[in-house]
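Take a look at the structures listed below.
Just so it is clear, none of the values below were taken in a lab; they were calculated from the coordinates. All of these numbers come straight from a predicted model, not from anything done at the bench. Cβ atoms are built from the backbone, for glycine too; each structure is taken alone.
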Structure I
Amino acid sequence: MAESSKFKRIVLKLSGEALAGDDGFGINPVVIKDIASQVSEAQKLGVEMAIIVGGGNIWRGKIGSDLGMDRGTADYMGMLATVMNSLALQDSLEQLGHETRVLTSIEMKQVAEPYIRRRAIRHLEKGRVVIFAAGIGNPYFSTDTTAALRAAEIEADVILMGKNNVDGVYSADPKTDSSAVKYDELTYIEMLQENLQVMDATASSFCMDNDIPLMVFSITEEGNIKRAVSGETIGTTITK
């Protein structure tokens, strides 16, 4: 029997650092091609896929703010970093033969389409991979919050959060605490109460209020995006 997706429509959230690989900064072409290949294999299962990429591999608004920059300016720079990452991912996906559209919350018609909810849904229905860039277009909001908001807007079944340095949610940092315990399942209330910092509190509360499940898993293990899409139990699942 042919493999199929457990979900009709998903939002895949990737950190900017996931595109840097071991370099820690910038866009690693080998890594981004590997991620695009994983996305390609997952989409073949028939899932409608939207992607949101952070910009931390290029710029973090909070760091700029902490160093004395105007927070709004620093955050807008971070939004532009997500556009660069989105265009790089779009290019890799199109080289694999996938129609891909980048939709930005900040208008820049020469490089991407403006975000319009109905247009995004129509692209997904036509089988295109949609990449949401430039956050929600406002400072002070993270790409975690963008993922939560866009998932609600397009009525996604789940947010898949791919991490490049951990294979799920732990009670503490497993790199520094040998007693850290991995969770298979959590509720949003437990995640907030224990301050596990999987995603920021705004995004977590939004997902909880709108009953959007979240699956946290390792992006570096080959085939994990496909496994997550097909419904395999990997990483940590967080629900209302």
Structure II
Amino acid sequence: MSETICVDDLTFLVKRSSRRKTIGLTVERDASLVAHLPTDADIDEARKLIKTRLIWIHQKLSGHKGVGRETIFRQPEFVDGEGFYFLGKHFRLKLVDVNSDGPPTPTIRFEGDRLLFRRDQIKSGLKRIEEYYTRAANPYLNELVDRWKAIVRVNPNKYVQIMDLGFRWGSCSSNANLNFHWRTMQLPPQIIEYVVVHELVHLKYPDHSESFWSDVRRVMPSFAERKEWLSAKGGDL
């Protein structure tokens, strides 16, 4: 039976070799994950290495065609009437032209139920959305982490990181860094709270063990409903 290492929702096939002196990780072309170990290496050492490299792993996975965000997240079109979500609220896209006679026209702004987007930025539309949501996420998610960390009873690093995490909403590292996908800002506030609590509890329990879910339930008794909503609807926003 093949050796495997499971970390969160990732499964690595273990390949041992007498010629290897160090532990290595690869993301194969088919998006399979492999941990390359010396013959006598301890599985726990490989597991520790994987936990320190989660961001790199998920970024590699997100770059594979048919894997990651392309199959999880809806890819919007930048045409009039397209739907976008911000903090759970639905907005319709309206393309606008640059006003050369007036003040500078921002690439993105919200007015009522409309997301106004500069027509000349369509080719880089998703990148501009990512930049806007990332800027908004920094203060919002840092405030949430500050609010919930005492309840969870953990001490994460002072500032969270916002980035493209492929198909994951959040991640944490063994040195108490918290990372969140910029797309988290599409979610309703109560679902964002669940994502934050989930990652904070991971600072105590790195896997999805019974102890992990028990602590999530202690902190957020309604977590199951939020978890189900995220699984069913999160990728459609």
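Given a value of 1.2 for distance in nm of label points 7 Å out along Cα→Cβ at positions 102 and 150, point me to the structure among I, II it was derived from. Write out the running numbers ahead of the final one.
Working: I: 1.2; II: 4.5.
Working through the options, I get structure I.
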message = As an exercise: mean count of other Cβ atoms within 10 Å over residues 166-173, calculated from one structure in I, II, equals 17.1. Which structure is it?
response = I
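For which of I, II does relative contact order in percent (Cα under 8 Å, 6 or more apart), calculated from the coordinates, equal 16?
Values: I: 24; II: 16.
Considering all the candidates, the number was obtained from II.
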task = Work out the source of 24, 23, 18 here, i.e. which of I, II gives that when semi-axes √(5λ) of the Cα gyration tensor in Å is computed.
result = I
Computed 2.9 for distance in nm of label points 7 Å out along Cα→Cβ at positions 78 and 182 - originating structure among I, II = I
